[in-house]
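Below are structures written as structure tokens.
Only the coordinates and a few stated rules stand behind these numbers; no lab work does. Quick caveat, the model's predicted, so the values are computed rather than measured. Cβ atoms are built from the backbone, for glycine too; each structure is taken alone.
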Structure I
Amino acid sequence: MAQPKIGLQLIVYGNKVVEDLASVLREVAEVGYTGIEAGNLFATQGEALVRDLLAETGLAVAGMHSSYGDQTDPAKIEANIAYLKAVGAKYYINSGVANNDTLEGYEIAAETFNRVGAQCKREGLVFCYHNHAWEFKSFDGVKGIHRLIELTDPELVKLCVDVYWVTIGEEKPKDFIERYADRAIYYHFKDGAPGEFVELGQGQVDLPAAKAAAMACGPEWIVVEQDKTTKDPKVSAAESLAYLKTLGL
């Protein structure tokens, strides 16, 4: 089985991604990551700068993260698709639903995701839903995340599994991945405890079990994501990458 490529979600760098993308990408490459994940960098940084920095650092774009609002705006969908195709990436990632306080909000989102997923597929891209913990809230015995997956077409809507948030949502990442093995194709490896984000291997998430389950799905990318850090982001990124190497990644 081919080894997945290892990327870094740039959220760990906070506002520095906007203020000094060049130094961020140079650090990510120096630490040893293969690629990055962020929002539409052409929209925030300009196409010329992004192309130059990707060429300089040799970093690939693993995927592009966006919010539910983007999926209700045809112009933003087209811009996001164009960005992914321009940088040679294929994973179009969404966070959020129409309304996470009602089951209907998930049902409305499912229709939206099927539509955007079909548009992505026509363009050679893959639409993925990224979970947090709140999708595991139950509505009369039905969890939002499972209803969303039930109503979306497995050929059009895949999963970006965030193993930390699955854990906080009180399910086991291994079990969740195995349940949706045909759709769990892209991963965020994150660690911590409730309300706390730490470097991989330093928190409560069962990362070895998650890794084993993920590898059975043959992912192209595993992306390290740490929402916040009290350390220098470069140090956090390096520590997490070193831990993944102890897992054989």
Structure II
Amino acid sequence: MQAMRLSTQTIDMRTGHLRRLARANVAAGPWEVAPADLLEWVGTHRWRRETARAFRSSLRRFWAWGVATGRTERNTAEIVPMVRPDQPRPRPAAPDIVTHAIGVADARVVLMLRLANELGMRRGEVAQVHPEQDLVRDMVGWSLVVHGKGSRNRVLPLPEDLAGTLLAAPSGHLFPSPSGGHLSPHWVGSLVSRALADGTTMHQLRHLCATEVHNQTHDICLVQTVLGHASLTTTQRYVAVDDSKVREAIVERSRRWRPA
């Protein structure tokens, strides 16, 4: 995975999946795992579809690596069936919940909330912000280099006050960990979710950003650039359509076609 230049977050996720299997003691070692036992282990978990898809990918990649490097003669994980993806609906956070969270959270979490809400950043992207290295100046103002999934970076313009906050931050990571480096994406997401409460997640701020930017610009490609998606299809899943506007459009068109 390092040779493929996968991101640290992706590597951590893949190895985490394998560690979870190892702790289950399905066999003495990975190359001794029987296909039927692996299938049974996967089938006993009530994972969401996307989690199941991620586990399947990790297992198949691991055993494919074992075959390619001569550690085993068969890809045991080939028995794990394909899982169809969900057809996700946009789930933007309620603006009043976000406003309340920003009003009551401490300064650190408010900054996390703002980066996720105003720039549409993922929790892993927020976690690793390093102002000294990631802030860039152009002729218009300050921008932030965002380190996205799959090692795909993007540069987002910063509102003036947010840029000032980042410029005034102490050296090092914006959200340092007591053990060194930066806070884990999981912990950043937990802190933000706690502030939002009501079951709202940090990722829903990204949906809110996408929806409001699209409502403002009507430019889905611009939204794709902000979110850093490789596929426009993925971006479309983030933009919520106002049901009242759907009704208004249908009623208006029906009025024009109504029999005299």
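Before moving on, here are some points about what is shown:
- Structure from which 1.0 was derived, distance in nm of label points 7 Å out along Cα→Cβ at positions 132 and 148, options I, II: I
- Test item: percent of Cα pairs over 21 Å apart calculated as 56, pick one of I, II: I
- Largest in percent of Cα pairs over 16 Å apart, for residues 124-227 alone among the labelled structures I, II is structure II.
- Taking mean count of other Cβ atoms within 10 Å over residues 164-171 as the criterion, the highest value among I, II goes to I.
- Given 16.8, 56 for Rg and Dmax of the Cα atoms in Å, for residues 76-195 alone, calculated: source structure among I, II: II
- For the set I, II, ranking by mean count of other Cβ atoms within 10 Å over residues 68-75 places I highest.
- Answer label among I, II for the case where helix-only ellipticity at 222 nm (-39500 (n - 2.57) for each DSSP H run of 4 or more, over all residues; to 500), calculated from the coordinates, equals -13000: I
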